[in-house]
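The structures come next, written out as C-alpha cells.
Please treat every number below as a calculation from the coordinates, not as lab data. Please read these numbers as outputs of a predicted model, since none were measured by experiment. Cβ atoms are built from the backbone, for glycine too; each structure is taken alone.
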Structure 1
Amino acid sequence: MPKPIEYADASPQVRAVYDDIKQSRGVPDVNNFWKYLAHDPATLKRTWESIKEIMAPGALDPLTKEMIYLAVSVTNGCGYCIASHTAAARKAGMSEAMFAEVMAVTGMANETNRLANGYRVPIDPMFQD
C-alpha cells in the first residue's frame, strides 16, 4: 500500500495544491485524503479544483452541501468520507439533532429505494417530466 505524501516530500506541483488547500481551508496541513491522491498529481489537482467549486456557497449553503455529502457517504459506505464530512458539517453548524435527522432520512431513503427497486415499481405519470 502506498504511503501518504507529506509536504516535505512533495513535488512542486503537489505542494502548490497543498498550499491552496491549506490557505482555502485555513488549516496547518492537508488531511490524508489529499496526501494519498498526491501519488497522482493530475488527479489531486483536478479533484481539489472540483471540490473547491462544488462545495463553495451557491444556491445551497455550505452546511446543506456537507450534510448531502455526508448522506451520500453513508449510503456508499465510505468510512473515511463519513468521518471527514461529519466533522465538516459540524464545523459548518450541524447540531446533534440535525445529524440524527440526516441519518434517519438517509436510512429511510435507502430502505424505500431498495423496496421500489426490488418490486420494480413503475413510475407514476404525475412524477414524470
Structure 2
Amino acid sequence: MRSRTAGMWWGAAIEAPDSGALARFYSELLGWPIGHEEPGTAIIAAPQGSIYLVFQQAADYRAPVWPPVDGEQRAMMHFDFQVGDLESAVADAVALGASLAVDQPQENVRVLLDPAGHPFCLCLDEG
C-alpha cells in the first residue's frame, strides 16, 4: 500500500464465540503476548511490533467447515505458519486445544482447527 510508512501496524480481526479464549490459544501457539483485553475483544501482538491479531466475540458465530461443503459456512480466510518440525508443531498445537483436520491435502502441510473451529495450516520449512 503506497501510503504505508515505517512503524505503521497491520493485522486481522477474527470472530469467535469466546474472544479471550481464542486469543489465549494463539498467544500460546505463537508466543505473542496479549496486549489488550476487554469484554468481547482481545488483541495479541507480535513481539517485533507492527503485526497484531484481534479476536472479536460474535454471539451468532458458526464455525467454518473444512474441507468446504456446499451450503455450509466456509472459511473466509486462514492462517499459515511456517515451522521447522511439523510433527512437534502439530503436537504443540493439539496440546493447546487445536484438533487435526481429517482432510490433509499436502504432505508437507498439516491443516488444524483452532478451538473455535477456524482452520489454520502448519507448513514445513523445507528450505
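Of note:
- Mean count of other Cβ atoms within 10 Å over residues 54-61 - structure with the largest value, from 1, 2: 2
- Origin of the derived value -5000 (helix-only ellipticity at 222 nm (-39500 (n - 2.57) for each DSSP H run of 4 or more, over all residues; to 500); candidates 1, 2): 2
- Structure (1, 2) behind the derived value 22 of relative contact order in percent (Cα under 8 Å, 6 or more apart): 2
- Value 20, 16, 9, calculated as semi-axes √(5λ) of the Cα gyration tensor in Å, for residues 38-93 alone, assigned to which of 1, 2: 1
- Which of 1, 2 yields 3.0 [distance in nm of label points 7 Å out along Cα→Cβ at positions 14 and 102, calculated]: 1
- At a computed 0.50 (FRET efficiency 1/(1 + (r/R0)^6) of positions 70 and 110 (r between Cβ atoms, R0 = 25 Å, to 0.05)), which of 1, 2: 2
- Read-out log10 I(q)/I(0) by the Debye sum over Cα atoms at q = 0.11, 0.21 Å⁻¹, computed value -0.41, -1.29, structure in 1, 2: 2
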